[in-house]
1. Upon calculation of helix-only ellipticity at 222 nm (-39500 (n - 2.57) for each DSSP H run of 4 or more, over all residues; to 500) from the atomic coordinates, which of the structures P, Q produces -28500?
2. Taking FRET efficiency 1/(1 + (r/R0)^6) of positions 116 and 252 (r between Cβ atoms, R0 = 35 Å, to 0.05) as the criterion, which structure among P, Q has the greatest value?
3. Going by mean count of other Cβ atoms within 10 Å over residues 12-19, which of structures P, Q comes out largest?
4. A value of 1.3 was derived for distance in nm of label points 7 Å out along Cα→Cβ at positions 68 and 124; which structure in P, Q was it taken from?
5. Upon calculation of Cα extents along the principal axes in Å from the atomic coordinates, which of the structures P, Q produces 79, 44, 31?
6. One of P, Q was used to calculate FRET efficiency 1/(1 + (r/R0)^6) of positions 44 and 236 (r between Cβ atoms, R0 = 25 Å, to 0.05), giving 0.10; which?
7. Starting from the value 17.8: which structure in P, Q was mean count of other Cβ atoms within 10 Å over residues 76-83 calculated from?
8. For which of P, Q does FRET efficiency 1/(1 + (r/R0)^6) of positions 28 and 108 (r between Cβ atoms, R0 = 25 Å, to 0.05), calculated from the coordinates, equal 0.55?
Structure P
Amino acid sequence: MNNNSQLRTCSFLDINLDKTEATQTANILTCILNAVFCMITCLGNSVILQAIWKTQELHSPSFILLFYLAVSDLLVALICQPFYVAYKLAELGNDFNLYCVLRMIQTISGWTTSGVSLLILSVVSVDRLLALTLHLRYTTIVTVPRVHRTAVFLWIFSITGVMSRFFFKNWVIFPTVMLLFTLLVTALSTLKIFHIVRRHQRQITQQQQNVQNNTINVLKCRRSAVTILYIYGLILLFYLPLCATMLVDSFFGYTLAVKIAYDYAATAIFINSFLNPVVYCLRIGEIRRAVKTTLGKS
C-alpha cells in the first residue's frame, strides 16, 4: 500500500497513504476524539432541536434560524464524524476502495454543513438588524415560511457549491469567497446593530416614557448580536487551523505533515458543533428555559 500510494487516485481528493508513527498517532487520536464528541454533539443539538420544536413561543423567525443552525451541527455528528472515523479505520485496515468512498462522503458532507452554518449565521445577523430597522413591518416582511424557504435555498446553494468541486480545479476559491462574504455581512450587520443601540440609549433620557417599551426589544437585539459574535468567533477560531493548513498545502503540496494537520484541523471544526448548543444555553434565556422544560419532561 505504501509503495502504490502515489499511484492511486480518488476523484478530486489528494492521496498520501504512507504510514509513519506520526500518521498512525494522528489517525488513532482523531478517531477517538471524533467518536467521543460525536455522541455528545448529537445529544446536545438534539436537545436544542427538541426544545425549539416543542416550545410554541420559540416558533419565530429568529429561533427557526437557530433551529436550522442546530440541524447543521446535528448532521456533523450523524454523518461527518462517523464517516471520518470509518474512513480512517479503512485506511488503517489497508482497504483503499472503502477508504475512497467513505472519505468522499465525509468530505462532501463536511464542506456542505460548514457552508450552511456560515450562511445561516450571516442571515441571523441580518434578521436581528431588520428587527431593529423595520419596527412594526418586521413581522409582515420576515415570516416563518420565508425563513424556511431561505434555509432550503441556503442548503441547495451550499450543496451545489460543494458538488461543483468535481468540475473546477481551483475550487478552493469558492469556500474562500464564501467565508469572506459571510464574515463581511455578519460584521457589518452587527456593527450597525450596536450603532442603533447606542443611538437609542442616548434618546432614553430625553424620551423615556415613549421609548420604554422599545428599549427591551433593542437590548434583546443587542444581546442577540453579541451571541452571534460569540458563535462566529468560535467558528473563526476553529476554522483558523484549516485555513492555515490549506495555505501551506497550496505552497508545499499534500505532504505527510499537511495530511496530519488536515486531520487535526477537521477534528477541531467538528468539535465546534458541540460548543454551539452550549453558547445557546448560556446566552439565550428563552432557549435555556425551554431546554430545562424539555429535560424536565423527559
Structure Q
Amino acid sequence: MRFKDQLENYLFVLPAIILFAVFSIYPFLKVFQLSVYEWDGISSMMRFVGLANFWDIFRHNGVWWTSVWNAIYITLLALTFQNILALLLALACDKGIRGGHVYRVIFYLPPVLSGIVVGLIWSWIYDGNYGLLNHWLKAIGLDSLTRSWLSDPKTALTSVAVIHMWKGFGWGFVILLAGLQNIPRELYEAARVDGASGWQVFKEVTVPMMIPVFILVAILTVLGTMQIFDIIISTTGGGPGYHTEVPVTRILSTMTGTSQFGYACAEGIMFGILLLLVSLFQMRIGKTFRQAP
C-alpha cells in the first residue's frame, strides 16, 4: 500500500484518536499526577506529598474502607440473588412460556431506566411516613416491621441493594437467555432419550454449557455493582452516617466536600487497583472452570 493511501486511512481515524486522547488518556494520566500532591482544586499552589495520600488511605481512613465494604456487601447480594433471579427468569423464557416475548421486554425495562429516576421512585416506596412498603405491611398486619427504611442504619444498605438488584437483573437476564438459546437443542433431546430428569438435564447439560456465560455475567456484575453511584446519590447520599457510603460517593465527597482533589485522586487510583485485582481474580477462576474436565 502506498504511503499516500496509508496517510489517508490514518486521517480518517485521527478525529477519534484526538477525542480519545483528550477525554480519556489525558485525564487518566492527570489523576496519577494529582494523586501525589496536596491540592484544593482551585489555587495554583500544589504541594508535593509523594505517597502520603495513599498511606493515609491505607492506614488511617476508616471511612474509605467502610465504603469499600458496603460496595462488597451490595456486590455479594447482586452476585447471588440478582443473578439467581435472572437465571430463573431466563430458564422460564427459554422453555417457551406463553407470552415469552412480552416478558423479555418487561424484564429488560428496569436496566434502561435512569438510575436517578429509579432511586427517586424507590425513595417514595421506602418512605417511613407514606411509603407503599409500609402501607402494604400495615395492610397485612405487620405494623411492627414498618420503619423509615433508608434512614435506619440497620436497613439502609440492604434497601439500597434491593433497588440496585431490581434495576440490574434485566441485563443479566438478557445475557443468560442468549446463552441458553445457543445451547444445541439436540443435547436436551439426547438427555431426555437417555431418561434424564429435569434436574439432571440442567446439571449435566445446561450448567456445563453455560459456564462461560456465568463467568461473564459475574464479572460484569462485580464491576458494575462496585461502581454503584446514581442510586446512592438519589436515595441516601451515602447516609445515614456512612452506612451506605460506597467508593465512588466517597471520592466525590472528598473532592467536593473537603476540596482535597489530590487525596480524591489517590482514592480513585486505590479503587481502580481494587477493581483490577478483582477482575484478574475472576478471570483466573473462570479459566480454571473452563479447563476443568
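Just so you know, all these numbers are worked out from the coordinates, no wet-lab data involved. Keep in mind that what you see is a predicted model, and the values were worked out from it rather than measured. Cβ atoms are built from the backbone, for glycine too; each structure is taken alone.
1. P
2. Q
3. Of structures P, Q, the maximum of mean count of other Cβ atoms within 10 Å over residues 12-19 occurs in P.
4. That value comes from structure P.
5. Attributed to the structure labelled P.
6. Structure Q accounts for this read-out.
7. Q
8. P
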